[in-house]
Structure P
Amino acid sequence: MKHLLVLFFVLPLISVGQTFQTLDTIKAPATYENVYSRAIASDSLSSSFVIFIKKEVKKHKHLEHSEHIYVLEGEGDMLLGDKMIRIKKGDVLFVPQNTPHYLKVTSKEPVKVLSIQSPYFDGKDRVFIE
């Protein structure tokens, strides 16, 4: 009976695939062209990335993905659907699937964001728009 009680209390604490990240310690490499993306966690339901953007992200949409974006550093002008918005540190955005969006960085420092996409994102569901 003692062993069952220990398992009852210990098993809920064990979970495969859990991660812990301190986002302010994630840095971009010393040199990168325009966009640097670092995957931090994923499963079949979602993918999380820290993304650094020096100049811009070209206009695109995701046919099968929605995306949450949390701005960690920097500022920029972002098209979200048919609205142009100014983004800055602390802003949270939701980009529904099939919504055109792009970013033009306006700060001297790169924009750094936490991007959470659902379902799992492997980079293939990005349709660029002219």
Structure Q
Amino acid sequence: MSRYCLDTSAYIRFLRGDANAVDAIDSAAWIGFPTIALGELYTGFSLVAKHERDTARLRDFLAHPVVETIPVDDEVAHEYGQLVAGLRRIGKPLPANDIWIAACAARTSSVVLTCDTHFARIDRVGCVVLRQDD
């Protein structure tokens, strides 16, 4: 059983029924959903016509007993600062939201479940990169 911190891309794949995403999420012992990823999703939902359906599905997902929303608190902000500094020192910048998501994973001792390979640049945080459904 795994502890996953969801990246937006993994949740979208899950919604689309991607077998790899569904298997990973269904087998998780704990799923952390960063408020940063929620913001990204709500932005996308606001740009499409059927956003009520997507919002309802997200609320159902968040209500599952193994899912916990991860707020941005002082501990996450501290992790973020360390991650940004470390990435700058080695010249490997990442999108700011992805660093926030990684900081949430660091604070919760979980690994990022994602479709984005650039999370592997962060040594202090593990990641599972979902391959495209075959």
Structure R
Amino acid sequence: MGIVNKKAFSNYEIREKMEAGVTLFGSEVKAVKEGHADLTGAFVRIIGSEAYLVNAKIFPYKYARPESFDETRTRKLLLHKNQIIALKSKMEGQNLALVPIALYIKNNYIKLEIALGKGRKQYEKKELLKKKDLEREMQRKI
């Protein structure tokens, strides 16, 4: 699948997923194709009528010039206007957050899978871990 944000599944209850394109520089594209990116701590922000990926790390490509390279720069997401309006209304109405889940290559285009998620409390995370542990033990016994 490419680069996956594993923390998103533990910190958020995922409700709805969507695919978006990302605007990147040439050296960033090569770095993503090599797998040198990190989505941990990243989020999507809607400003006006455009969506942006904030705080995602794409590490410098080793053969590119490192001058003025910002690995955590804000990157624009390519979505239709009606998709952005729908996401914005769902976020405000249901108190949800837009979280990047995965960054992957599809037909030579780099795509970002984003999801609407409801934040989990600390005790909900602990309960989820307990359930997973019990299920693993049951599977081992069977």
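I have -15500 for helix-only ellipticity at 222 nm (-39500 (n - 2.57) for each DSSP H run of 4 or more, over all residues; to 500), calculated from one of the structures P, Q, R. Which structure is it? Please list the in-between numbers first.
Values: P: -2000; Q: -15500; R: -11000.
Computed on structure Q.
Here Cα Rg over 2.2 N^0.38 Å has been calculated and equals 1.19, so which of P, Q, R was it run on? Mind dumping the intermediate values first?
Details: P: 1.29; Q: 1.02; R: 1.19.
It traces back to R.
Supply the structure label, taken from P, Q, R, corresponding to Rg and Dmax of the Cα atoms in Å, for residues 51-114 alone with the calculated value 14.6, 46.
It traces back to R.
Each reported figure results from applying straightforward, stated rules to the coordinates on display, with no laboratory input. None of these values were measured; they are calculated from a predicted model.
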